[in-house]
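Trainee: These are the structures, in structure tokens.
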Structure 1
Amino acid sequence: MVLERSDVPTLDVACALGRLADALADAGLTLAESADFAAFAAAAEASEDRYLMEDFSPKFFDLHADTGFWIAARDADGQVASLQAAKIETLRDRSLAALWQQQQRRIFVDPANGAARLGEAHAVDAFALTGRIVYHGNLWLRKDLRGRGLAEKLTQTGFLVALLKWQPDWLYGLMAEANALKGFGLRVGYRRFAPRGTHWLGAPAHIRPDDWLVWSSRTDLVTLARTLAGRSPG
């Protein structure tokens, strides 16, 4: 069952977000949301890993407040300690797999002059995913803060902001196989998993060919929010 958009419990989601923000504040982190993706690119490129995905780069996409947001977490000194981003696509006449086929070819394959080759055997479920679909990604956490459960809380924050902002039919990510097998996706709130994401015959040098498609329905996200808020999931 997928809930109607009007059935998203605003107060439960807000309560869950408040609890997450409090837990992150206890760890010395404060959150800020923005739709300025030029600023996001600058922050990502200034981070220790210089991690900016093409999916959220203003060089490739004209994202704005209606279609995307990003969240920064800052430490007590005001330094950026974490970044993440999300964007929404409305796919009425095509599937997520069809979107990948179009966008990945334009971004990665065509400019590579044969160095990257995209296949067509993407995750089977991607051919069935349509509607209002959020992509969550570009998650980065500073190395000295890893291993403390903060990545889970930060990711859940991004999920619930997307739920409150857009009430999507689906929210998905692409996750390294190693992280998926360690259960990271389940811990953050993904409830559906496919051991293949985008099918690469020859992946670009900076793209992992072993990514899994991980995703949740709107109902899954509401259940996550209710659980974090201390409410009954039902």
Structure 2
Amino acid sequence: MSDDLTAIDILMLPDATMIERSRVLNTQMRQSVPDGFRLDAHHRPHITLLQRYVRTSELTRVFAAVAETISSADPDALQLRGVRVAHMQVTSQAGVGLAALVVEPSQAVLDLQRSLIAAVAPFAEQGGTAAAYVTTAQAPEINADTVEYVERYVPDHSGDNFVAHVTVGLAQLDFLADLESRTFDAFTFHPAGFAVFQLGNNGTAQRELKTWDFSPKGKTPRGRQS
């Protein structure tokens, strides 16, 4: 069964407010690490809500379950607040950190995550392997940490353990220490859409499978399948 699974990321696509703040930070960080990644079509700012292994044969049903779940959410209540920059050290690059904008989700966002977990549960399986992921010439292998992370996303990284964030770039640790010591101008934003991606190595949202533009309450989200 493990060879018939797909590792997916159900994610929130933020509005222009978060995208602009993310791009400003990404530009600053590429001055620190010039070969760091650029936020673009391959690195879209997003907030992961759920990662799971699901049966590949039932992906269409997964998309339908996700669409129904997000269509029942109140757009005005799905509010998030960017509160600080934080980082984790990159073990493969000495002196470099991977930075993110840490986000405080509203209760409605937490409720949506819980609803998505329930909606996807009938199609989810344990025992995912590297075969469930997308590989590329730049990342031809899937490491064991990635496989285990998705296996344990529920419960280790959801519910009370959920740390909402938008990854914004790579930078030198001293640059990040200085940035994080400054006063942060907190801001509020909302989702502009949702998507399901197939994951790549290190949890990268690698291949877009389905996207929905977030519509006003009472309307079905407008989906686009890739």
Structure 3
Amino acid sequence: MTFDTQVYQSAINTIKSARKVADYAQAQGISPINNSSRPTYEHMGAVLADSILQAGLNYATVVKPRIDVILKTHKDKKTVFDLLVLVENDTVSEFLNWSHITKISRFKNLVLFMYNNEVNTSVDLRDRLSTTVFCSELQSLKGIGPKTVDYMKCLVGIDSIAVDRHIRTFAQNAGVEHTDYDFLRDVFCSAADLLSISRRNFDSWVWTTLSKSQSSQQELLLF
């Protein structure tokens, strides 16, 4: 059995960085009882819409209101088979309440991808997202990268971390210099484990904490 120095050093770097993140989170007031997780959906329309819309948009003011409407007024669009009707009738824009072609096209492609891979319900999706091959194939779609895949995992209840700008900022504030996506995901997953907090909850806490901080800073600029 050959000892892999590079793998060992990578593991050490991950653990050291995870401790920095965990310590910084504790300094910011995190505890196992004061955080909440991202919502989970048993509604494929909401899962896919949230996954597509969230990139590059303000979640609280743009994405969440649309997802709330989908959950309330489109209860009949819980499966991929239901969503195929939207694609066939060219009514995705109305469903998403969105007019820009890029996100509409990506939503359509995602629906067709799920259909072609025999994913119909959120339970099906949760099972498939647990496999490396499916996650890799999912990223072959334009506009779908590792962050979207990890974000989708969170939406169906898989314990994961989606490395977005908030995670990157938090890492930098904690003194972690590395910016590689996989490294940061491993670091924050390990930090959550050190804090005895679910990874989804930690992901949500970081997002909420950074969002509130940035909002407060913007308000101060108005005075």
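Any read-out appearing in this document is the output of simple, stated calculations on the displayed coordinates, not a laboratory observation. Fair warning: this is a prediction, and the values are worked out from it, not measured in the lab. Cβ atoms are built from the backbone, for glycine too; each structure is taken alone.
Trainee: Given 2.8 as the derived value for distance in nm of label points 7 Å out along Cα→Cβ at positions 82 and 122, which of the supplied structures 1, 2, 3 does it correspond to?
Mentor: 1
Trainee: Further question: Comparing structures 1, 2, 3 by relative contact order in percent (Cα under 8 Å, 6 or more apart), which one has the largest value?
Mentor: For this comparison of relative contact order in percent (Cα under 8 Å, 6 or more apart), the top structure is 2.
Trainee: Which structure, out of 1, 2, 3, was mean count of other Cβ atoms within 10 Å over residues 98-105 calculated from, if the result is 16.5?
Mentor: Derived from the structure labelled 1.
Trainee: For which of the structures 1, 2, 3 does the calculation of mean count of other Cβ atoms within 10 Å over residues 42-49 return 23.6?
Mentor: Computed on structure 3.
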